[in-house]
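Have a look at these structures, which come just after this line.
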Structure 1
Amino acid sequence: MLLGLEVALLVAASCKGTLYLTIDTGSMSQADRIAQILNKHQVKATFFLANEKTINGDFTLDDAWAPYWKARVKEGHKFGSHTWRHGYYRADLPNQKVRYVVKGKPEIQDKSAVCAELDHVNTRFEQMTGRKLDPIWRAPGGHTTPNVLKLAQACGYKHISWPDAGFLGDELPSNKFPNTLLLDRALKNLKDGDILLMHTGIWSRKDPFAPMLDPLLEGLKAKGFCFATIP
């Protein structure tokens with residue numbers, strides 16, 4: 001036990017900075033590739049899960065994906081809620097309520113509805129893996145309001161955003177933002193403490209960014225960065 005602690009302290013002492021890789025669900029087209037790259041580099045990530053449609057025609061939190069999430073749990077990653085329906089919080093309303101838009105249809109949510117939106121992911125994840133989510137969440141698109149942040153905090157979830165440098169750009173059109181550009185930008189701009197954001201697959205991007213995760217992690221490690229999950 002002492003030896004393990006000594007190794008951990010040596011690793012920490014050798015780090016020139018710590019980065020936090022976070023991965024939001026999406027089409028899941030790159031999910032397996034991402035898992036392989038994370039295992040290759042022994043990097044732990046923080047996944048934010050919503051029940052989104054996948055390239056298989058099912059959804060990310062269907063039973064068919066249970067083996068995938070169980071494997072990530074076994075590997076020691078962390079997990080947060082990305083809302084159940086992947087809607088967008090657009091505005092605050094009176095009486096501590098918020099406007100939530102799902103597929104273009106607005107609805108009004110109070111605390112119980114916000115909690116239900118976040119907790120549904122937790123319940124489903126525990127059913128699939130036997131593990132609860134960590135007490136963190138991320139709003140789709142990063143869109144939050146003062147009310148929803150307070151309500152989610154009251155539900156037991158802290159919101160996790162990201163800095164501009166941490167946006168890896170896998171949502172951007174590949175004809176205007178090729179992978180080499182995104183890779184070079186990340187290697188140049190990331191700094192100690194930054195939270196990185198990418199997805200398990202983006203429907204609209206022609207040339208997926210996920211393969212660049214391999215040289216990105218290699219390059220960042222070469223610069224002296226270590227990786228950790230969201231504390």
Structure 2
Amino acid sequence: MHGFRSGPLAISIVLAALCILLGLGIWQLQRLAWKTALIELRETRLAEPPITLPTALADPAALLAALAHRRVTVSGAFLHDREVYLAATRRGTFGFRIITPLRRVDGATILIDRGWVPNEARDPAFRRAGQVEGAVTVQGLLRGASERGWFTPDNDPARNYWFWRDLAAMAAFAGVDAPPLLIEADTTANPGGLPIGKEMAVKLRNEHLQYAMLWFSLAAALLVIAFLARRQAIKDAA
């Protein structure tokens with residue numbers, strides 16, 4: 001035991017562990033700087049005035065990159081008879097996000113996530129006031145399709161029951177020619193209160209400082225333990 005606490009092997013192990021802990025702490029500080037800058041960028045873009053969604057939507061990927069985290073507006077008329085229902089929870093309550101095609105003035109169509117409704121309001125008859133007719137202007141964020149998770153059930157178009165955003169399949173189900181893009185409407189109130197739009201806010205976890213402090217604290221604790229063990233070894237050898 002005396003040899004382990006004071007010999008070269010013990011010193012090598014302590015130094016290696018110390019380098020690993022300090023390296024992890026420094027890496028978390030680098031991640032902190034990156035995440036902080038990313039949050040600031042998204043907040044800045046979100047605070048900028050909304051822009052009108054371009055007419056040309058031939059390159060969805062490029063458009064998503066250009067308009068990432070920018071508020072956009074689009075005008076047209078809802079095709080309420082072609083709603084798509086995406087299962088979702090809100091504050092622990094099960095319900096659906098109402099995906100509705102919007103026919104633009106130029107005849108093009110884009111999918112709109114109008115917001116969330118509780119399960120009992122999936123039937124449009126329970127929210128007739130919110131089935132706005134005629135010309136409307138929607139403001140929100142542009143989104144692309146989502147990927148199916150490992151434990152996410154597959155979509156069931158036959159029942160109009162969707163669990164993930166397969167926008168191409170949703171457009172086909174609705175019988176519209178729309179690009180694989182979607183606008184998530186903001187919290188502007190709909191008549192009757194439903195659907196409930198999505199809050200336009202940056203929500204990114206940023207706990208890298210806590211993780212950095214954890215690794216640095218472990219490094220400090222290791223030094224203290226090594227110091228005490230070394231001091232005890234000297235006493236034992238005396």
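Some points to look at:
- Structure with the greatest value (metric mean count of other Cβ atoms within 10 Å over residues 105-112, set 1, 2): 2
- Top of 1, 2 by volume of the Cα convex hull per residue in Å³, largest first: 2
- Among 1, 2, which structure scores highest (criterion: distance in nm of label points 7 Å out along Cα→Cβ at positions 33 and 81): 2
- Comparison of 1, 2 by relative contact order in percent (Cα under 8 Å, 6 or more apart) - largest value held by: 1
- Source structure of the calculated read-out (helix-only ellipticity at 222 nm (-39500 (n - 2.57) for each DSSP H run of 4 or more, over all residues; to 500), -13000) within 1, 2: 2.
- Structures 1, 2 were shown, and mean count of other Cβ atoms within 10 Å over residues 49-56 at 18.8 was computed from 1.
- Structures 1, 2 were compared on FRET efficiency 1/(1 + (r/R0)^6) of positions 41 and 121 (r between Cβ atoms, R0 = 25 Å, to 0.05), and the highest value belongs to 1.
Here, each number is a calculation from the coordinates, and none is a lab measurement. Values in this document were obtained by computation on a predicted structure and should not be read as measured data. Cβ atoms are built from the backbone, for glycine too; each structure is taken alone.
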